[in-house]
Structure P
Amino acid sequence: MSDYLGLPVFVAGHRGMVGSAIVRRLKALGYRNILTADRGELDLTDQSQVQAYFNRHAISQVYLAGAKVGGIQANNRYPAEFIYQNLMIEANVINAAHHADVNKLLFLGSSCIYPKLADQPLREEALLTGTLEPTNEPYAIAKIAGIKLCESYNRQYGRDYRSVMPTNLYGPNDNFHPENSHVIPALLRRFHEAKEQGESEVVVWGSGTPMREFLHVDDMAAASVHVMELDGATYEANTSPMLSHINVGSGQDCTIRELAETVKLVTDFEGELSFDASKPDGAPRKLMDVSRLNTLGWQASITLKDGLYDAYRWFLDHQDRFRG
C-alpha cells in the first residue's frame, strides 16, 4: 500500500478561513506534503499560471477553497468581481487538475446555491429548482458552475471531483471588516468595540426572529477531508452523476436574537441588547439538510457557544490587522 500521507496535496486558497482550516486538519492527520501558494506566487484567476503550477508539481489531490467571498454589502457592491473571479478560479483549477491527470479534487461551494424560496431544510435535490436570492446571485451562479464543472469532468473523463456545500461558516481567519463581513464576525466586532468604548447598548439590525445555521470552520475542514477520503463506492452510493454535491452543516439553527445574546455573553458586554425591526430581516430561515453527510459517517462536533469563544479569542489575538 502506498504512503498516501506523503503524497502532494494542493490546498488552493490556504490563507482564507476555510483553506487555512483544511491545512490545519491535514497536518493534524499526518499529511506531510501539503502544497500552498501565495497570491504573489500563483494568481488563481490566471489560466497559464495555474496550468504551469500543476505542471511543476506531481499533485495527487486538490482542495479548491480559493474564492472571492464577502457579506451582503460586498456582494451588492462588487457583483462583477464576485462572478468573474470565482468563475475563473474554479475553471482554471479544475481544468488544470484534469490536464495534469489529478483524479481527486474537492470543490467548496456555498449554501447560497439553493433557490431563495426552497423548502426548509435545504436538500441537495433543490438545486436549480427556482430563482436565486438576488443579492448574491452572481456568487451563487459561479458556485453552481463549479459543481457542474466537477460533474462534467466526472461524466466525460471519469474523474473523481466532489463538491461540498457549507452552511454559514465562522472561526479563525474570518473577515472582521466593519462593512464586508458576515453576521458572526460583524457581531463579535461590534460587541467588542461597544465594550471597549463603554457603550450602554448594541443595536442589531432586524427583528431578531430569522433563524440561521452556523458551522465552525474546523468542523467544515474535518467534513471536507472526510468526504475527500471516502472510498469511491461509498461516495457514489450517496450521489448520482447529476447530484454530486453534499451539504455540510451542523443540522441545527438558532434565531439571530439567540446568536446575539450568545455573542454578548462571549464578549462579556454588560450593556443592553436591542433590535431595530425597521431594518431588513432577510429570509425567515436557512437550514441545511445534512442527512446525506450523516449517512456518510460525519456530523458536527463544535457547539456554537464553544465555537464563538474560539472565534473571539482569535479576533483578540489578531485585531490589529482590522483596525482603521
Structure Q
Amino acid sequence: MKIYVAGHRGMVGGAICRQLAARQAAGADITLLTRTSAELDLTDQRAVAGFMAAERPDRVILAAARVGGIVANNSYPAQFIYENLMIECNVIHQAYAAGVTKLLQLGSSCIYPKLADQPMAEDALLTGTLEPTNEPYAIAKIAGIKLCESYNRQYGTDYRSVMPTNLYGPGDNFHPENSHVLPALILRFHQAVQDGADEVVIWGSGKPMREFLHVDDMAAASLFVMDLDDETYQRETRPMLSHINVGSGSDVTIRELAETVARVTGFAGRLVFDATKPDGAPRKLMDVSRLARLGWRAGIGLQQGIADTYAWFLAQDPEALRAK
C-alpha cells in the first residue's frame, strides 16, 4: 500500500509518519510517500496533478496547512484562506483524478461557531458566527470538509475528515510570537528557570478552560479513523455531516495548565496573572462521544505529555526553535 502524507514535516504529519514507520517495522506492507514544500508546492495545481499521476498512491493523508497563532491569523488573513483553500482543492481533486478512493483530511476545532454550546459537537458546524480573528482559516477548513463530502456524494469516494482540539508535542512551534499557548508557556517557564527569575507573568485571569491533546494521540486517532470499515464509519456519521472530533475529552484552566508546566520545567517562583490582558473564550471543549462510540479514546495524560514535549524541547537547539 502506497500512502502519501502531505505535510510530513509538520507536527501532526511527522507523528503520523512515525506511526506508519512503526507499522512498516512490524511487517506491514507500506510504502510511505513524502515531499517537502520545496519538492512539491501544494498550491500549484499542475505540480500536484503531475505528482499524483506519477505516484498513484492508494491512500492520501492531508496534514499540510498554513497554520499559526492569533497574531499570524490576524496579520495574514488573505494568505491563510488562499493557501489552505488551494492546498485542499489541489490535493483532494488530484487525488480523485489519480484514482485515490481513500483520503483523510485534518482540520481544526476553529470550524465551530464562537458561541457554540460546550462541549462542541459535530452538528454545531455552520450554526453560528465564527471567531473573527481566525475566520479565514476556519472557512478554508470547513471548505475542506465539504470538498470531501461532495466528492463522496458525487463520485463514491471514501474521503474522511478529523477535527483535532488544541495539539501539542514533539515538533511543536516555539516561536515567541507565533506559537500557541502551551509551547509558549513551556518556552517562558524554561527561560525563567535559565534566568533565575522569581516570577512568570501570564496573560489573562487564568480562568478560561482549554482542552489539549498530545500529537501522538492525534496521529493514532487519525489512522484509527482512516482504517475504520465503511459500515462502522457510516453508522456514526451522515453524508453531509461526516467529520469526527478528536480530543482528550477533558479540559483544564489556564492556571492549572501553567502550574503543570511550572512543575515539569522545575520553576519554583510565583505565577502572576495579568487580568488586563484578554482571556478569549471562557471555554473550548470538544465533544468526542462520536469517536468514543467508534472505539477510540486518548491515552496520554496532560502532565505526561508536557513532560515528553519538554524533553524533546531540551534536546533541540532553542535558538533554532525560536526562529521557526
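Throughout, read-outs are computed from the coordinates displayed, never taken from laboratory work. The model shown is predicted, which means the values in this text are computed figures rather than measured ones. Cβ atoms are built from the backbone, for glycine too; each structure is taken alone.
For structures P, Q, calculate distance in nm of label points 7 Å out along Cα→Cβ at positions 12 and 300 and state which one comes out highest.
P
Ranked on FRET efficiency 1/(1 + (r/R0)^6) of positions 140 and 260 (r between Cβ atoms, R0 = 25 Å, to 0.05), which label among P, Q comes first with the largest value?
Greatest value across P, Q: structure P.
Where is FRET efficiency 1/(1 + (r/R0)^6) of positions 108 and 204 (r between Cβ atoms, R0 = 30 Å, to 0.05) largest, in which of P, Q?
Q
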